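The next part holds the structures, each set out as structure tokens.
Since every read-out is calculated from the coordinates, none of them should be taken as a lab result. Computed from a predicted structure; not experimentally measured. Cβ atoms are built from the backbone, for glycine too; each structure is taken alone.
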Structure 1
Amino acid sequence: MKLGNSSKSKKTIVYENLKKRIIHNTLKPGEPLNESNLSKELKTSKTPIREALQQLQKEGLVENIPGKGSFVSRISFQDIREIHEIREILECEAIKRAIMKVDKEKLKLLRERFTSSEYGKEKSELSFFKSGDQIHTFIFETLGNTRLTEIYKGLQDHIVRNRIYFFNQSPSARSKESFQEHLEILDAMEAQDPERAEKAVRNHLRNSLEYLKKIL
């Protein structure tokens, strides 16, 4: 694989290449990331490889084991639980604060996109989950707190990676339930009912965590 011509730095290109492969589980949890092998594969020097791995380590996608080297970070239940706890704290508060600011026209379009992806209508369930992610992002964008939105987007890499990994282990098991839970979130936002919205988000996140407990 040769890195294409780009105005981006080599480190950025390598970083984006490896990050995408880790998130989509092309590079699997626990897989070694040998600098020499990656240098040959990507036809670049070791320096941008090393810099990219260091950045991915900061983001929790790569782990470095002294004396052994770099590896794709493993997915543990503790990691999943911590991410869900952070999401519950952030999203439940965010939706209560954002709900009176909801743009009804944007919400209508969001609902239309989401319902068109209902399980059984789309061939790709991962596309369905992606449309669900847009609902969560919409909550933060509606609130209008740029820093909080960036914090949430930083979590999304791990959310998507975990979902793809577990979807490959046990496809279809959560799709229908998740669809109904997201509909309830949309209904609560449309009704501008903060207590109902908070409950809907909390219920969705806790059900997701319980499902992951069962299959781990």
Structure 2
Amino acid sequence: MSRTCYTECRMSGKLFLILGPSGSGKGTVISYLRRNLTEAVFPLSCTTREPRPRERDGEVYHFISKGEFRRRIDAGEFLEWAIVHNDNYYGTLKDPIMASLDTGKMVIREVDMQGVESIRELLGPERVIAIFITAPSWETLKERILKRSSIPDAELAHRKASFEKEMAYSPQCDFVVTSLEGEIPKVCREVEEIIRNEMAAEKPPMGEVY
């Protein structure tokens, strides 16, 4: 292996996509990873939904209008984008992620199922690791969702349909982690271990210097 080739391999980072149905614990996992993987990059999302209480622009999301979102779609600025719950747009800006990957960093991003294939196609499957987090059943997930807030029956039916669609897609992911009730700390550690192991696989064996 030439020094040039080694440098290119070493500088190629990986994008870890965290996905799964609403209520599976994705947000808790991301919060855990932020605390424990301080070397990782967590790019912000753009969304057209209204900020929730205590949310501030630039912390987790960039809140923009639908008109601005569509302008950025037309300009090719998104790595992926989708229309999800309540007809809101969500998207991942391309440039910040590419800059981080090209300097060998681990990038962690929560993403909707719709975006995984487009990201794989753009970046190549060797740079993208999809980690699917799920509950063991719809009934378990439904109970978690209703504990957070009351939801109209129509919205609950929509989420059930999304759950079934996402579960059908889960075999296409690189890893599937089941979030059993009361075991979210274990899930967080499992996801962290997956990410660390995948990043370590990028490095050459000890003692081999090119």
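Looking at structures 1, 2, which one was distance in nm of label points 7 Å out along Cα→Cβ at positions 13 and 189 calculated from, given that it came out as 2.8?
It must be structure 2, since only it matches.
As an exercise: helix-only ellipticity at 222 nm (-39500 (n - 2.57) for each DSSP H run of 4 or more, over all residues; to 500), calculated from one structure in 1, 2, equals -23500. Which structure is it?
Only one of 1, 2 returns -23500 for helix-only ellipticity at 222 nm (-39500 (n - 2.57) for each DSSP H run of 4 or more, over all residues; to 500), namely 1.
With distance in nm of label points 7 Å out along Cα→Cβ at positions 21 and 109 derived from the coordinates and found to be 3.7, which of 1, 2 does the value describe?
Attributed to the structure labelled 1.
Can you tell which of 1, 2 yields 32 when relative contact order in percent (Cα under 8 Å, 6 or more apart) is derived from it?
It was calculated from structure 2.
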